[in-house]
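Next up: the structures, one after another.
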Structure I
Amino acid sequence: MANIHWTILADNESDRQQLFKRLLLGHDLPKPFENLKNLKGGLLSQSEIDRYIEEEVRHDLKILTKGIHQPLKTLSSGERKKALLEYLLRQNNEFLVLDNPLDNLDTTSREALIALLAKLALEIPLIQVITRKADKLSFPCKWAVLSQNELLAIDDPAELENKTGTIDYDSAVPGPLTPKLQSSDPLVLFNNVK
């Protein structure tokens, strides 16, 4: 059976951590994700990296950097994500949840992670949670929107244009609450600047 992958477009007000908990624990799963109920999943996210950094600093537990003679907190963003992904793969997870996996990566790290995830998509289901449509990975997937903690499956990705949560603002930008008075002795004065 082919792997079913998902891309979930989340707004900034939604509690993504709550969604991750539901997906990974298999409790109160949204209907489209009920097939994950008895599967072992892992989470690739900055919050997980931060948790492992904390463990390393507080308890000197080198879980992600075992065999590396460098603390996790000194690695680049790309190296940290790669270390976490390698760890998750060693745990024999049956699916992965990817929380904005391309955030804070340089071009080289970004391309390497995209290639690695494309190969991984052939083996296990991936659920990508993103806040920008431009960050969607290239493999075919189903779409959903997480808006104010409500998860809604989308049949046609073109529907996403209507579900962005943006509001057109056609009024003038309001002025400051308390206007700042100009100093009579400016630090820099520009004359005849074009």
Structure II
Amino acid sequence: MAEASTFLSSERYAVVTGADRGIGFEICRQLTSNGVKVVLTAIDEKRAVEAVENLKEADSGLSHLLVSHQLDVTDFASIHSLAEFVRAQFGKLDILVNNAGVGGIILHHDAFVKAFEDCGGYPHGEHVNWNELATQNFNMAEECVKTNYYGAKRMAETLIPLLQSSDSARIVNVSTLNGVLKVNNQKDMN
């Protein structure tokens, strides 16, 4: 009986939100390469499944360490569905990576490139007119707060009981504009 307990405590389980691309995708790759079993989540279930398949194709030895799950961090029912899945599959959680996020802003490609060139790098200073470079509105700001703040908060609150079952629980909150930066008419920078 003691051996089973030791074995179970040595296995590590992680949930990574917004993991179908970019920073979250790489976090999943890094965790699995270190032997952590990862639940890769995305708001679009198809993209989550494809991301898991891409990781498995890159390294077939990771197959047993990856599983996908649909998750919308702005939806209580979706968060609770994930929590029940983790509870049923693993009984605990060791790592929660709150990576899902939205920028709340759309940059305009031509204006941004011109400002970038004029400033010799990332646009800054008084001569930059942000109204020409980007579009923001109330709905975008509201979605940003719902996803980036309340999404991470609700994920932590909901998964803390599972994290408390771990002997080395961690919550990692990822916050970067560059991870989600998208300029109109340009590919994602992640």
Structure III
Amino acid sequence: MKVILLEPQDDLISVIASRLMKAETDYSSNIVIFPEYRPGFYLRRFLAAQEKKSFVPPQIYTLDELVNQLYRQIKGRADHFLSDLDAVALLFDLHRQSRSPLGGESFQTLDRFLPWGIKIFAELETLKKATVPPEKIAEIDLLIDEKLSTESHLHFQSLSTIYRQFYEQLEKRKASTLASRYEKVIQHFPFE
């Protein structure tokens, strides 16, 4: 793999198009990965304008699509992919089972918990994608713990505990989230 640095004035799509290998009008031997969908649309449009006839486009993936495809290949089977709302529902179940739930009785209904649940799920996924080990998250808990008042401490559930319980439940349910799929792919294909 060769790294190419582009100047700000360079056109990403035309640079990528110029580097694709093709057999007549077949670009399918190329794999192009973008961070999102839109650049793939522009690449196909650019190639169509260049070819001026029908052609077989390159394989174009978003990073998330690539991770999902690699994950399915590694696992050899599909598991249940948790949507954001499913994940928040799982967090809510864990929250309600806690001996000292956050906010005491204030977040015992799903509609009250939902905004907090969405935020905490996003944080858990960010930590998982960044491959932050649970021990490091526990270190953060200690720093937070020092700053809490006695009253707040009674209703504090550590981030590392939530993280551990959430991803353990995913494993038990044979389910996954995008970040847990990233983790499996990274473990299977270690990047150096």
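If helix-only ellipticity at 222 nm (-39500 (n - 2.57) for each DSSP H run of 4 or more, over all residues; to 500) is calculated from each of I, II, III, which structure is the one that comes out at -13000?
Numbers: I: -8500; II: -13000; III: -18500.
Of the structures listed, the value fits II.
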**Asked** Out of I, II, III, which one gives 17.0 for mean count of other Cβ atoms within 10 Å over residues 118-125 as computed from the coordinates?
**Response** III
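For which of I, II, III does P(r) over Cα pairs in 5 Å bins from 0, in percent, calculated from the coordinates, equal 1, 6, 12, 14, 14, 12, 10, 9, 8, 6, 4, 3, 1, 0, 0? Intermediate values should be presented prior to the final figure.
Values: I: 1, 6, 13, 16, 16, 13, 9, 6, 6, 5, 5, 3, 2, 0, 0; II: 1, 8, 15, 17, 17, 13, 10, 8, 6, 3, 1, 1, 0, 0; III: 1, 6, 12, 14, 14, 12, 10, 9, 8, 6, 4, 3, 1, 0, 0.
Traced to structure III.
Just so you know, all these numbers are worked out from the coordinates, no wet-lab data involved. This structure is a prediction, so every number in the text was calculated from the model and none was measured. Cβ atoms are built from the backbone, for glycine too; each structure is taken alone.
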